[in-house]
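K.L.:
These are the structures in question, set out in turn.
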Structure P
Amino acid sequence: MRNFSPEPLSLEAIFRIYRIERIHAESVAKNVLKLFDILGSVHGLDPEMRRFVEVAVLVHDIGVAKDQGNHHKIGMNILRLHPPIELPEKLWPVVAWTTFLHKKIRKEKLEEFEKKKSFRKMPTDLKDLTLKVASLIQLADALDYSRMRSIIRTAKFEKMYIMFEIEGLGASIDAERMNQKGDLWHLLYSTKLEFMSV
């Protein structure tokens, strides 16, 4: 797109205009912050990125009201046009790509995605940030798949392995979904994650 100029919007305006499901977005935000903290020694993201991760997850479902089946693509396009004003400009492309990537992704799809021109042109540190944040968003989103507000009760660390106990009325559904949506995490890191309902 030539002569393209994004028009940032506040988070409140984004929620209102794009009818984001606030309860789900806020549950997933709590989940992602917990995962960010627990997994900090593995993902290695700067603690200053915590707020960025929270904002990225709040808008991850921005495209749902327009097209549930393609909401990741629609959401990316919306966020290219209207990134959250709360984020610095250099992170605007990152928030759009994390929204695109929050769906389940296999190795072949990731390799295909990494060839996309607009992603390839991003600085290496921002590409790395995009993938790491998207892997956390996938897991946090899966933890609220049942919409019954499951939570992480404990995380048990062993060498190259972490077992999470998931608690709540929908824990069995959400733990299974987390195991399915850990694919991007496992493509990026050698530390394996497993989720079990209790």
Structure Q
Amino acid sequence: MSAASSYSPIISELLAGPRLPPLDPGKPNLAARAKLESLRPESIYGGAAPANREMALCCLAGLWLWHDFLDESHSLSQEIETRAGSYWHGLMHRREPDFGNAKYWFRRVGEHEIFPALSSRVKEAVAGEKLASGLKYLADGGTWDPYRFIDSCEAALERSNGAVDLCRRVAAVEWRLMFDFCYEAGRG
């Protein structure tokens, strides 16, 4: 069973509907603020105490980021001294955009458990698309390279071309895989 099919009601509600995260800070979803502020590590799992509190905190950092509250996400992720916390920290800085700082945090992550699935899912997501030469690596299914993707996001934002939508779709796949990884690890 995937994490998505077993989210608690509040998480399902916060993740309802299709969404592509922006590559930049975006505009905070003020309609979600009260729900996000009410969340605690225990409420993520419908009132059950998390088996891994740090992973539950990672979920909170991810949820704030999903709804474009970068400061709140940053406050949480910078206090989580794990590879997963560094991953969320890196994602937040990529969105900021502070690409050099994002790379710093991904160096702290190192090889992450989601990279093989991320590479595979991204390959599936871009199958059959005509990719610009700088984005063809996304279709090869090789080892996920977070630094190269950071560079792709930076280039897409600088050029404001069709790559922005593609990078947003890839970022959504990455966000969901990381969130599900943390959600399952937090539940235990």
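K.L.:
Upon calculation of helix-only ellipticity at 222 nm (-39500 (n - 2.57) for each DSSP H run of 4 or more, over all residues; to 500) from the atomic coordinates, which of the structures P, Q produces -15500? Write down the numbers at each step before the final one.
P.N.:
Details: P: -15500; Q: -18000.
Structure P accounts for this read-out.
K.L.:
Please state which of the structures P, Q yields 1.5 when distance in nm of label points 7 Å out along Cα→Cβ at positions 134 and 174 is computed from it. Before the final figure, lay out each step's value.
P.N.:
Numbers: P: 2.5; Q: 1.5.
Clearly, the read-out refers to Q.
K.L.:
Moving on. Relative contact order in percent (Cα under 8 Å, 6 or more apart) computed as 20: which structure among P, Q? Working shown, then result.
P.N.:
Numbers: P: 20; Q: 27.
Comparing all candidates, it corresponds to P.
Values quoted throughout were computed directly from the atomic coordinates according to the rules given, and no laboratory measurement underlies them. All values reported here derive from a predicted model rather than from experimental measurement. Cβ atoms are built from the backbone, for glycine too; each structure is taken alone.
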